[in-house]
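Below: a set of structures, written as structure tokens.
Where a number appears in this text, it was derived from the coordinates with a stated rule and is not lab data. Source: prediction; values computed, not measured.
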Structure 1
Amino acid sequence: MVPRELRDLSIIGIIDLGDVRLREGRLVTGTVQDPLGNPVVSADIDLRDVVTGEKIVTPGDNTNSSGQFSVFSPDGQMEIEVDPIQGSSLVPALSVIVVPNTGLDVGIILLPEGVAVSGTVVGDSGNIVPGTDLDFIISSTGIEIPTAHDNANSSGNFSVQVVPDTYDIAFRPSFLSGFAPRVLPSVEVIGNTDLGVVEVFSGSAFTGTVIAGPDPVIDCEIVLTDSITGAEVYMFGNDTDALGVFAVRQLPGVYDLLITPPIGSGLNEYVETGIDLTTDLNRAIDLLGAPPVTPPEPVQDLTCCCPGGVVIQWELGNTDYDLIQIQRQGVFLTNLAGDTLLFNDMNAPLESLTYQVIAVRSSLTSAPVLCTLDNSPVTPPAPVENLFCEQLQPEPTVQLTWVNDPAGYDSIQIFK
């Protein structure tokens, strides 16, 4: 049987998942090699159902010392992606296979040699923007190529292997960073290419909920076009989740909005012109055409405190929230009762953390409120060195001398 992952479940209480059906597994095997015929070790194998878009869970899906892999897949049309390990000069390979009910040996998959596109991502105030994701889109066709290890590191630096071509390179900072995406068009890559410092700019937050009457609408696509030029702007993560919620950033300006519901929903598209994003905006939009509904006000006076034992506190923006949702690093953490004023994150990782607090009322969400703190481990100071005790006259005077650590101290305590 093939494992299955249920994504974007809305869990705000006891939930019955009903029957979760696992599909019969068909053995898919193959060998990954470089252009010289050498085995590619520890390459990662990913499968995705072409029809449904579902990512297939494939435990133990790395190539062995001979470059061979063996995974179970449902039968049908699958997209197979092979990613080399971090630091490799090879480029990922992406292809479509048809898995019969007897299984499939895909034979040899060759990973081509690539060239490195590198640089550093910074914000418009000069600060680094770690974690920024890069996408490479072939300029002549608009096709996005698969890339591996394509996020900027903690210093904002990136180095991505691609085959030579001309690309539109999209830089995608996380929503939590406060920066809008940026696209560098028609970048010619014929060898190792250093883009230098790439600046991304502060963006307005456009958040909200898409509903049809009382029900949230999942998988709606949110599209913005420039009201002046009519050009569609680059966006990512612009689909509604299981609560009908969306959250994107874009450069401040005025845009036209198009919301496209999923095929088969029976719902009509929603069009609105002149959306003012010169400042942050939170909206609730009913695809059944009902008058605009008012989402809840966000929580007030949010604070994050106390590295090592993170405590988040806030005041209520409204008194009638149904629940309050906490997210950490953009990932759902927990739901709390609507009158809660405090949350203690007992399992906070030891790193820099950003929390979002979102109020929910009648299936509508408030604008997220963010707070950040550094929960990294605190390194204790080095001890003093060359401690020397000398008795002076007249007794009982004792003189202590020592050498301080070059990093210095806030204070020094002496005990007897």
Structure 2
Amino acid sequence: MTNPRSTRSIIILAVFLAALPRITASIYTPSMPSLVDYFATTEAAVELTFTAYLFGLAIGQIIYGPLSDAWGRRPVLLVGLVGFALSSLLAAFSPTIGTLTLGRFIEAVAAASGGVLARAIVRDLMGPARTVRALAYVTMATTLSPAVGPIIGGQFEHYWGWSSIFVALAAGGALLVLASWRFLPETRDPAHAAPPGLRGLAQGFVKLARSPAFLAYSVSGGFLFSAQLVFFASAPFLLIELLDISARDYGLYTVSGVAGFMAGNFIVTRVHDVTGTARMLLIGSTLSLVGGATMVAAVASFDLTVWSLVGPFTIVTLGGGIALPNAFAGSLNRYPEIAGTSSSLSGFIGMGMSAVSTALLGLMHAVSALPTALFMMVLSALAVVVALANPERRAQQRKSAPARGAL
């Protein structure tokens, strides 16, 4: 049993672990236009390094949860973090764009250990009653980090060049190895140890796949996260190439997205107990749709400006800040005995959807902001549809209907 001070330390560590895969995804985006010249390649080839990372992250999601359910969170996490530090060095010293793409893929598979196991560790420590509030902080790191990453990466690109970004990531991975070794005990309940091997893995996935509520939370969250990553995949070329923003300043224009997500997380911590997980998911998804539709209207009707992009994106992140903690908590609370597997499958669904979305956008070879805005609007609309179909939302409606009738 961990004491309150130890629990706080572990939650803080979980926040950094959760941020790792997402900040690694976006921190090098200010360098993407310069990579075209450095490797004498095309924008499509550079965008493939981003898509390869998302596919690697999706695959990594599947690996770590079931392994941690069988063998424990701590040893599986340490192996993943060591792999992350080494693969970041491979990316840093890549001689070709192909090697960089491979390095990014391996880096993503390793980085997934942080995101998957951070959520499982929080669920282990907090239990179902307090998971949503704790995950609000973890999810803040998860979704803020793609916005914070370019701010940091832009400075590294300006002063030391693109390879310094990956050297810094390797150093950060090494620090997380040391912190996890020092401060993280084993949090998995031995009584909930899942059977190792392919049979235990298959049993967990089948159990989750048969749960409509788990799928509703995971898929709606995946659509919302895809809407945000579509923006981060295309924003470097839109802002740096089309609007002539410097790589150094690029990240500063994403700060409004950070503010939107923080506001959404703050709302969750204040009203979740009254509103409920399923309803909060629908409210956040609807706000994200409003933001996507606003961006479509702005870029289709007026000349492209920085604020016609980042203004509506702030509304999208506000909705994400409300919806995503509830999507994560809703998927994790279904079957606490396989929280690691739940986190893995939910993460795989979300990252797989994000990878496909960014790949499809890249295939369009868009030269304007309209395709990005349309993708964000459609993805948010699909999140609303799935949130409406969530059986837990309908159950909450039926439960509250007699109470309203009695008033």
Structure 3
Amino acid sequence: MGESGVGEMDAMELQRATVGKVARARITMGLEFEGFRASCSPTDLELMFQLIHQYATNPRFDEEAFDSFIDRMASMLENSLKDPQTYFFDQLSSAIYKDNPYQQSIHPEQLQDVDLQRLESIFADRFADFSDFQFVIVGNFDEDELMRYVRTYLGSLPGTNRKEKFQDHNIRPFSGVSEVRFERGIGDRCFASIVTTAPYRASLENRVAMQALFQVYNERLRENVREELSGVYVVQAWPEISRYPSPHMVTNVLLACDPARVDELLDAVLDTANEVITGEFADHYVSSARATLQNIYADRIKTNSYWVDGILFGITEDRALDTFLDYPEMYQKIDAATIANAAKQWLRYDKNMLKMIMLPETSEKCDEHGGCGEHDEHGVCGEHEEDDCCGGVDCTCEETEE
């Protein structure tokens, strides 16, 4: 829709009509939500509301723009899947969520099944009823002017007061302990992830504890795995929170490292996690986490987007809308026990752990004569491009004569 324009105007006509203006709006949609994201300069407030109203009530589904987008997406996806790192994350997501189709990457061939009329039908259903929408507006505006636009452009949106029911798509992470190894790509770099999952209850207290935990965890990973052991190009831990259908946290630690040392380095990750769980870290890590989080808050609180997201947190968690303003006070209360208890709760490698290791391809795929077993008339492996024969590692495929 973003490339189709809106109403009677295609994308170019819309661009010309709004030249010199600073206002934009776009549709957002997920499995559990639909809505808008919009922004503008103070002088273009009405235009922002007009765009929201037009996208909501007079969307444009342009076939030419659709075909162009599909072609470009197919080419982009085809190229991206040739990248070993992209392939790795594609496999990782599938393993974490047990091949659930809603958690898998889109592949180029799937785009052939995308139908413009079906997209239009989905939009018409999801945006047919605005009676349960909640609009959060933050920024520099005149309140009387704002309310006039709200009544005109939002108050006139259709509403049917229909009752909707959450659909459970069975998106739940793995449980238990497992390991996956495979080969992909060439070179001297290995990608590896060690993942754990645990239940998570959304609250401001848990969010603060989570933020503090990953400040300390990443600092200790950097010191233990990257600086002391070397052999790793990247080591980074991060959490992913899901609220539906079963609230949980997925913790991922990614390594890009020397293939020969991947097992040693993954063991070091687990040793570091155990240090954090047992509270074996100095006080300065706690004070550093407090200071870092305070500084991040001080920067972000100046932005409209942070206020919008903070208010939305209050709405979704049924809390006071200004709950997020309590962060500074709560950051001051972070101590070693906060971090260790959070680690015990969410770094559950003893219960749920997935190791995924992608090694560069080796000459083991070649036959005893140093070839891949089957060649075309030019001596190229039947399942590889010429410059990727046998993964390109210590293997030469030559033209053979009969």
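Starting from the value 17: which structure in 1, 2, 3 was relative contact order in percent (Cα under 8 Å, 6 or more apart) calculated from?
3
Name the one structure among 1, 2, 3 that helix-only ellipticity at 222 nm (-39500 (n - 2.57) for each DSSP H run of 4 or more, over all residues; to 500) of -12000 was derived from.
Label of the source structure: 3.
Continuing with the same structure: Taking 190 as the value of volume of the Cα convex hull per residue in Å³ derived from one of the structures shown (1, 2, 3), identify that structure.
3
Taking Rg and Dmax of the Cα atoms in Å, for residues 26-273 alone from the coordinates of each of 1, 2, 3, which one would give 23.1, 66?
Corresponding structure: 3.
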